[in-house]
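Read-outs throughout are calculated quantities, based only on the coordinates presented, and are distinct from any laboratory measurement. Computed from a prediction, not measured in an experiment: that's the story for all the values here. Cβ atoms are built from the backbone, for glycine too; each structure is taken alone.
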Structure 1
Amino acid sequence: MNTNINIIDVSIYYPENKVNKDYFIQKFDKQGIDIRGLLKCLGRDNIRIIKNNEETVITMAVNVGKRALKSANLNPEDIDMLIVTTDNPEYFAPSNALIINNKLGLVNANLTFDLNNNCISMLTAMDIATGIMKQRKEVKRAMIIGMQGISYFTREDDPVITPGGGDCAASIILEKEECVDISGVIDSVYLTNSRNQENMRLPGCGMSKVASGNVLTEDVKLRFIPHDVSYFSDEWTKMIKDILKRNNLSIKDVKHYLFSQFSLKDIKETLIKLGDDEEKYTFVSHKYGYTGCCSPIFALHEALEKGKVEKNSYVIFCSVGIGYSMAAILYKWL
């Protein structure tokens, strides 16, 4: 018998407030910055962002957690572990996961913690949860919630993150099953090359200066330095080939790809370099903006709705975090 860790629910949440790309084009035109080509390359039409401080990452996470429990037909006490992923938490202490645990009533989720691995956080959490669930008999179900409230931290002069980043929350529920056939999370591979780590800081001035009262609001916000990311497709291609080879699979065995939703151009280039069907992916950032660590899960949600992920098929999750780090997960859908 195999111990399989399967996704039994995928839920998403995003603010109602939708901002069209034309707003940002006009905004940056006034600064003498033409962002039209960038938005086309990244694949941005609209983004969803919090309006007038009406929501926080916590409220969005609680909303998506409630949706997930209802969708999976589970009670709060059915969850044994909660992992919350974000790189812009509402609080540093107590953990955001502890707060969300309380608000969702997850009384049996004794393993509850935050995780920050930037934009690969939800994939990393899925991988970590799989290992814990296989090791610990008492952990049958895990909820992973990703959340992003990037609009709080964007700068008026940032032509990349400001018009491209969306606020959101996403959830997956994992369940352990003993079965003859193998399904769920099969394997994972990671890559870290920290050469670009100086190109982003949040808060921009560093936490040691935030509480001093001597810094401007703009200096607290996210500092992003545009830089070349043309290596995305080369690295993703290598990682995907490696994980398939060590599991005795080929490109043709992959039914669908769920990439980071940061750049449409890089997704297409990866599929070309793999020699695979250029339509075997789902892209949703044109509707929501870039949803950070939640972005592969937003893609999965849409892929499931459109029937692109079929029973007994292999899918590849693949994402990248600023700095940079990458993760790929081989998954067999139940």
Structure 2
Amino acid sequence: MKHGAGPSRAGEQGRGDLQGGWLHRGWRVLGAAVLLALAACGEPVEPPLTVGMNPWVGYDPLVLARDRSLTDSRQLRVVELPSASETLRHLRNGLLDAAMLTLDETLRLADSGIDVRIVAMLDASDGGDVVMAAPRIASPAQLKGEFIAVEDSAVGALLLQRMLQKAGLTRADVRVTNLEVAQHQAALQAGTVVAAVTYEPLAGSMEVAGYRRIFDSSQIPGEILDVLVVRAEVLQQRPDAVDTLLRAWYAGLHVFQLDTPGAAQSLALGTDLSPKAYETVLRGLVFYSREASERELSGNPAPLVAQASNVATALIDIGLIRRPPRWEQLLDASAMKRLRTGGTAP
């Protein structure tokens, strides 16, 4: 997804931080890229398109493409930032041309007046975001009057709201404790909360400790999504660079899916995850194919709008955005169509 611009997928640290281990990844950024170079003729060369992300396995196909030289660093610069809040800040300040974000982050960004376009669907959470509870809690309905730990993030708020709705409860029926995700298991063990809104692989650790899964994102399919966004002026002025970014993503995704154990072995290095735990996280994600991504973004209205409108409504209800987005402006399938046809930008 989380992840500054206020609450995000994982508050100030990003869901992908996974208790801070991601910060030791070595940053794997291409270093201080040369933004202005001189060609033989003396004319300045166009700088590489810069795409940012917080460290999260759902974004790692692009990291893999970079690390295995599947893309040209003179055309594309991939920057891993410590949190989604930092990614959003860099995008707002014009330091990034594109970013990998959760749908809710993107809706909040657009609602704040930043002109971006969703150009590709990346993945969907299918069980990777979880509500874990004490053994005595067998169903969400039993949480009435109980304390629930939730990180200050839009994804956490959305998952909590959806769980309560399905249980016939409201937020007023429970006692929400804002707590960083790294503290959730300790709070459960101390008995200060009886449930926590978390994600894999932290949920797996809680399960091993005896806590039970009572709700997860597989019960709200299509609502917790990761997307690729590009600044509107970049898409208009540098479509070829955006096409290069998409080709890099799908080249990395192909290798990622072709040899998942090998990818996990290399990408887990420097994190708090073992390759096995890394693969466990992956099981809670479903990646979009090129065909599915183009299909979701095409048409008027595009198929994505039906699902995304539910997310927008939930964010309005929670108070995280003010109004529904202008979908016809926010969604842009032009780059995906060029990728399919092998065409070039005008």
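For FRET efficiency 1/(1 + (r/R0)^6) of positions 190 and 302 (r between Cβ atoms, R0 = 30 Å, to 0.05), which of 1, 2 scores largest?
When FRET efficiency 1/(1 + (r/R0)^6) of positions 190 and 302 (r between Cβ atoms, R0 = 30 Å, to 0.05) is computed for each of 1, 2, structure 1 gives the biggest number.
Determine which structure produced the value 0.65 for FRET efficiency 1/(1 + (r/R0)^6) of positions 158 and 246 (r between Cβ atoms, R0 = 30 Å, to 0.05), calculated from the coordinates; the candidates are 1, 2.
This value belongs to structure 2.
Given 1.35 as the derived value for Rg/Rh (Cα atoms, Kirkwood Rh), for residues 182-221 alone, which of the supplied structures 1, 2 does it correspond to?
Label of the originating structure: 1.
For volume of the Cα convex hull per residue in Å³, which of 1, 2 scores largest?
When volume of the Cα convex hull per residue in Å³ is computed for each of 1, 2, structure 1 gives the biggest number.
Comparing 1, 2, where is distance in nm of label points 7 Å out along Cα→Cβ at positions 286 and 326 highest?
By distance in nm of label points 7 Å out along Cα→Cβ at positions 286 and 326, the leading structure of 1, 2 is 2.
Hey, distance in nm of label points 7 Å out along Cα→Cβ at positions 150 and 206 derived from one of 1, 2 reads 1.3; which structure?
The structure behind it is 2.
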